[in-house]
Structure P
Amino acid sequence: MTRTKTLWFGWALALLAMAGFARLGFWQWDRMHEKQALLASVAEVLRDKPVHALDSDVIGGIEWVDGEGQMLPPTLFLDNQMREGRAGVHMYCIVQPDAAAPRRLIDFGWLPVGGDRTMPRESCPTGRQHIRGLSTPLPSSGLKLGPAMQDISKTRWVMTRVDNEAIAAATHIGTIDRVIRLDPALPGGYARDLDILPNTLPPERHLGYAVQWWALALAVLVTAVVLTLRKPRK
């Protein structure tokens, strides 16, 4: 292969690599802005706390909801949830606000899990409950590998991710694409807070990854230029 053909082939590979690295960088940049906007929206809601009824129509953004509803039997444990360096699960329950309103998922808080991976014995409360907290989109599931749910008993499941279709198929109870993070000031429940980005990357980390991808794209460009300008050996 002649030097000219080698250069053309090398530059084609370099351009593909640079395009891929640059695209990954911009994806991380967009994720940073998405999470910054989400955190800003949460801060605004927590500051003003405009109250929406538990059985009101879902707007789709971040909302502070308050009301009562009937708790349904299923207990759902979201696995692989870290808190203060400890492994555990978040216990999700399902509430029926009234006969006409859609059912809602409630995050009742975090529970530790031992090294033997035995799920906690705790279960969702029964009867009518006062629900107050932050209504947010479902937690990001990342890559959807393997089944979303595994049954422990007739009313208890372990979830690898929060998947509404999988929940409906397993429990025969449909819920909307949101979760209410229970107000830590309410009695009952378990260790909890209103952090909407637990077990995920903060905006600053996405910025760092974006810079790394762009630096790789620049490194490929510099390498390609140096190899192009280098004099061939005789």
Structure Q
Amino acid sequence: AVQLRVRHLDVVPDADILEFVREAPADRDTMDRMLSGLLESMNPGVYRDITCDLIDQRRKAFLTWPAATKNHHNYVGGLAWHTLSMAKAADALLPLYPFLDRDLLMAGILLHDLGKTEELSAPMLAEYTSEGNLVGHISMTAGWIDEAGVRTGHAGEEDKEQRMLLKHMVLSHHGKLEFGSPVMPMIPEAEMLSLVDDLDARMFMMKQSMDATAPGHFGPRVFALDNRMIYRPTQFGEQASAAADNGKEKRNDGGTQA
């Protein structure tokens, strides 16, 4: 294994340590604008009001915290990047399933891991907090939804079902009881949330393994991917680059965007 020997260290005064660690592919300002655009795309009502309330309370942490301590999106800004990637994937799938409630789905996506801002201790070298170990991000966020309902004026009987459905989205997003969810998805929006969450996490782990593997070889076994070895094709990345270049040419020629 590659090893590092440190022979000399210098202290950098007044430095922002976040500038020297791995971060999300997009900077925080870009992700903040993406987040604002997503919130504004939701229709006014219970789902949007509660989601905006909870995001605004923890916006800075949401944009800097990791999505996990290991396995997937375990870097500064990973929580926001994972969440925004899920929202983009869901929006791409929604035309295939027009019976889905987009506002409920987007609210569930934005809130499903928000509790990790309290479950994990810091943007980098994160550890589980006492509340994270004793309560967990799923239960924390479900409780926050009721609190936000009171703050936003949606605590009445007329909004009870919508609050309940939103809590169900959070409580069921791990998909199975053995994965930590107290209930399994019982509405199609919750099923979609669970699937898109798993999809984005698995694609991240596969890409991460392939990035660290020589072309034409298998990477080490990935425990979170059923202990599989991931193979890196010899042309990995070349087809994606060619497709991107082709899309640029079409746009420059006045064609449709790829």
Structure R
Amino acid sequence: MIALIAAVPLETELLRQTLSPWEVRQCAGYDLFRGSYGGRSIGLLHCGVGKVNAAAATKALITACTPSLILSFGCGGAYPGAGLLTGDLALATAEIYGDEGVLTPGGFCDMEAIGFPLARRGGEAFFNRFPLKAALIEHAAPLLKTLCDSRGCRFASGPFVTISTCSGTLAAGLAMEERTSGICENMEGAAIAHVCQLHDTPFLEVRGISNLTEDRDFSRWDLRGAAAMAQQGVLTLLENRPERAISA
């Protein structure tokens, strides 16, 4: 099964229509939409907003269903230097916990600086950064670039940053971008990547850009358009069988 995870129903409306009919089953207290696409089993789950919700839902999904791939998607805020605008599409090459660490008089220290890994697997320690599988990225990136070219929007791939407090000012966005070299931020992805790493479950993440991390101005946002673009990205990946790259 390929498992799809988004935070809220707004981010899945197109997929729930396109991939219907669904059978809704219980999965450790979550509603799991079960269906098929191109002869393959598909599961769709709403995890809720934030790291804890995302981690708990991912753990439940992996334990109950053992998916061959988890594909996370939704809306994201682009950092000022990423070259992305509202309505564009981004693909994660890594997920970074942006605010796990300690703020000192000399600046922010991440988990590696203070000596506490957030996860260990196979003798490797993981601090704030969880890289995604290169073969999956190499498979997905040209497909998504072609999709964006056909729609006249921009595409970028790079590190995503997961935070608990969104960057609602230009100064905050610039500071997080400088510190992490990320291209956009969200509130769930690193937690999903973290749990997937612990269980050796392949993981991909795409985000439609709903806003820039500037002084917060909802008149410049487009959540629905960003969600639709992310879902078009998901459909593009499903049509081109991302599982082929898993064993590469």
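Each value in this text was obtained by applying a stated rule to the coordinates, not by laboratory testing. Owing to the predicted nature of the structure, the values given are computational and were not obtained by experimental measurement. Cβ atoms are built from the backbone, for glycine too; each structure is taken alone.
Hey, FRET efficiency 1/(1 + (r/R0)^6) of positions 28 and 84 (r between Cβ atoms, R0 = 25 Å, to 0.05) derived from one of P, Q, R reads 0.40; which structure? Clearly, the read-out refers to P. State the single structure among P, Q, R that was used to calculate distance in nm of label points 7 Å out along Cα→Cβ at positions 4 and 44, giving 6.0. Considering all the candidates, the number was obtained from P. A value of 7.2 for distance in nm of label points 7 Å out along Cα→Cβ at positions 12 and 68, calculated from one of P, Q, R, originates in structure P.
Among candidates P, Q, R, the computation of helix-only ellipticity at 222 nm (-39500 (n - 2.57) for each DSSP H run of 4 or more, over all residues; to 500) that gave -10000 used structure R.
Of structures P, Q, R, the largest value of percent of Cα pairs over 32 Å apart belongs to P.
Can you spot which of P, Q, R the value 0.35 was calculated from, given it is FRET efficiency 1/(1 + (r/R0)^6) of positions 20 and 220 (r between Cβ atoms, R0 = 30 Å, to 0.05)? Of the options listed, only R reproduces it. For relative contact order in percent (Cα under 8 Å, 6 or more apart), the highest value in the series P, Q, R is held by structure R.
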